[in-house]
Structure I
C-alpha cells in the first residue's frame, strides 16, 4: 500500500497539495520536514500526531528532517493564538531545543542516512533584513497573507509586525531545506496549513521546482473539542510534567466514540485489529480503551512504565493489581506534625490546585479518605490512618493519590 493511502486509512491526512503529483513523487524516497518551535522544554500531545506521521513516513523509506525552530521561536507563531506569545531568551530556547531533541528520538531514528535534526537559528538569526525583504518579502502579497487563517484571530485583537514576519520566516525555512537537503515536502498540523502552503509556493516560484504541503488532523474529540488538556494543564510527554499514570488514565477515559480513531492515529497496531477493537460496544469497549492507553503510554514512556500504569489502574478501578504503582506522595512525620489537615494534603499531593479548591471539593462531597467520604474541611489525617500500607485519597471518580510515610 502507498504510504499516502496508509496515512489516509489511519486517519491522518487533513489537506494536501498536488495530490496526484505527490503520489508519483513518493514512489521514490523523498526528504520531508516537520518543524517544532521550542516554546517549552517538552513536547505535548498536540505535537504527537505530526510526529507519528513522520514515523510512518520514515518506516516507508522517506527521510525526515526534524527542525527545531530556535530562530522562529524568537518571534512566535500567531497561528491559533489570541495573544502575543511570551518572548524567550536565546538561552531558554537552546535548553528547550536540547530537551525536545531527546524526546524525538523515541519515535524517529536519527543517524547516518536516517533522520537529521536541524535548527533554523543557524540561518535565520544572521540574516540581513534588507536583503531578506528584497529577496523573499517581494514575493509575498500582504492581501493574501491577511486572508490566511493563521492571522485572522490575531487581527481581531491586534497583530504585531513581529508576528506578521512569521509566515515569511517559516517559508524561508522550507526554501533553505530545499537548497541544503533537497527537501520537497513539509508536514505539520492543519493549523499550520497557511504557513506550509506559503513555503511550498515560495519554492515553486523562486526555484521553479515541485514542492508539496501535507497536513494532519488535529486531535479533536467526537464532539469537536480539542484534546490534550488535563486538570493540571497540557498533556505533556515529559514524565516530570505529566506522570505515566496520568498519561495512561487520560487515554483510558476517552469517549467510546473516539476509541477507534485514536487507535488508528496513536498506535502502530494493524488496522484489522484497530477495526476489531473499535467495533466493541457497551462494557466490552473497555478492552479497547485499555489497549489504547497501554499502547500510547508504551510509545511515550516505554513498556515498563506502561505496565506500571496499567497495574495501578487495575488496582484502583478493578480491585486487582499492585497499588505500589499508584501515584504516591511521601510524607515525613515532621511534615505531618506541621500541618496534617486534609485540605493541605490534597493540595500538597496535587489532587487539588490549592487549599481553596480542596475545601470546595470536600464541601461538595467529592473527596474520599480511604473508603469514607470526607465532610469536614478541618479534618486532620493521622499517622495511624496512613499506617504501613499508605492511605488512598480520591477526588471525584478518577483522581487518586496514595499517602505514605517515610
Structure II
C-alpha cells in the first residue's frame, strides 16, 4: 500500500515528507518536482511569505541514480524563514521572553479548537502545524505520484472555477487546462482570460478592505482507466477516498465529484450519463455522451475524466481582524494577525492535484500491484488487454 506522512512547522527549520510503497525503477525528475513546488507558490493574492521561500526538494532517501529503489522516499523542504524564527521557536528550551504568542484566536482558524484540544495557553503551536505551509510537503510527494501515474497513462492538473462571486460559466476541456499548465506567468489559473481579469479585480477589492477571498478549484485526472476503486467496502470507494483527500487540505470546506451539487436538484434523466458503444473510442469500447458523474460510478472509475472540485473558504487571517477573546484575560479583543495571503485558490488547486495523484496512485498500485515498475507495467498492460477484449 502507498502510504505518506508529513512533518514540520510553518516557521520551523524544514518540512519533511515521507512516501512509502512506491515501486522500484520509477524515474524521478527533480526539475518536475521543483516546478510543482513553484506552481504552488504562484497566484495573484499571495502574501509576503512567497517572497521569502523558494521551495526545492532535497531528496534524502529512496532514490538513487535518479530512480526509486523500493525503500521509503523522504524529502526535505528548507524553510528559509527559519532564520527569522530560530530564537522564537527553538527546539531546546530557549528564552521564553522571545516566544511570539498568538494571544487571541482567529475566527475560522484551528487556533481555539487546537489550543483547547492540546491544553496550550495560546495558539502559537497550533498555528505552526495547522498552517497551509504544510501542503508544500504534500506537493513534493504528490509530484512523485504524478510521475508514477504518467507511466500508466494518467495525468492530473487543476484550474480555478471561481474566486469570490466571479465564476467560469462553462465546462473547461482538458486541452485548455493543459495550456494553462504550460504558462510561465500564473495569475489565477483560470482558463477564461476575461473571467480571470474579473477575478483579479475581485481580489483587489477585498485587499483594499483588509479582507480575504475563497473560491472553487477543479482537479481533472485525464486518462484514468475504468476499474480504480471498488464498491465492495465503504472505505475503498474511489469517490470517498478522493473526497477525504481533498477535504484534508487547509481551508477546503466542501468537495464535489462531477456535477454533484447541481445533480442534487435535478431529475435523473438530466443527470445520469447515457451509455453507448464505439470500439475505437475507449479501451473497453463503451462511451458516454456527457460526464456528470465525474468519472466515478458506484465508487469505481468508469473510464471518463475524473473531475473533483474543492470549495475553499476565505483565509482566516484578516488584515482587519474580526472580534475575538484574549487567551489570558478572556477579555474582548481583535483576533491576532499573522502575515498571510488574500487569495490562495490557485495554490490550493495545485495542492489538491497532489492529493488526487496520491489517491489515484494508491488505487492503481492496489489494482496492478508490483514491487518494480516493470512488474506494475506488465500487470497494467495485461489489464488494458482485458478491457480491449471485453
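None of the figures in this text is laboratory data; all of them are computed from the coordinates on show. Since the model is a prediction, treat every value here as computed from it, not as a measurement. Cβ atoms are built from the backbone, for glycine too; each structure is taken alone.
Miscellaneous remarks
- Structure with the greatest value (metric relative contact order in percent (Cα under 8 Å, 6 or more apart), set I, II): II
- Taking mean count of other Cβ atoms within 10 Å over residues 122-129 as the measure, the highest value among I, II is held by II.
- Structure (I, II) behind the derived value 0.50 of FRET efficiency 1/(1 + (r/R0)^6) of positions 170 and 234 (r between Cβ atoms, R0 = 35 Å, to 0.05): II
- Here mean projected area of the Cα convex hull in nm² was derived from just one of the structures I, II, and that gives 21.1; the source is II.
- Answer label among I, II for the case where helix-only ellipticity at 222 nm (-39500 (n - 2.57) for each DSSP H run of 4 or more, over all residues; to 500), calculated from the coordinates, equals -10000: II
- Computed 72, 47, 32 for Cα extents along the principal axes in Å, for residues 162-377 alone - originating structure among I, II: I
- Structure responsible for 0.65, with FRET efficiency 1/(1 + (r/R0)^6) of positions 26 and 186 (r between Cβ atoms, R0 = 30 Å, to 0.05) calculated and labels I, II on offer: II
- Comparison of I, II by FRET efficiency 1/(1 + (r/R0)^6) of positions 106 and 138 (r between Cβ atoms, R0 = 41 Å, to 0.05) - largest value held by: II
- Origin of the derived value -1.08, -1.18 (log10 I(q)/I(0) by the Debye sum over Cα atoms at q = 0.18, 0.20 Å⁻¹, for residues 130-289 alone; candidates I, II): I
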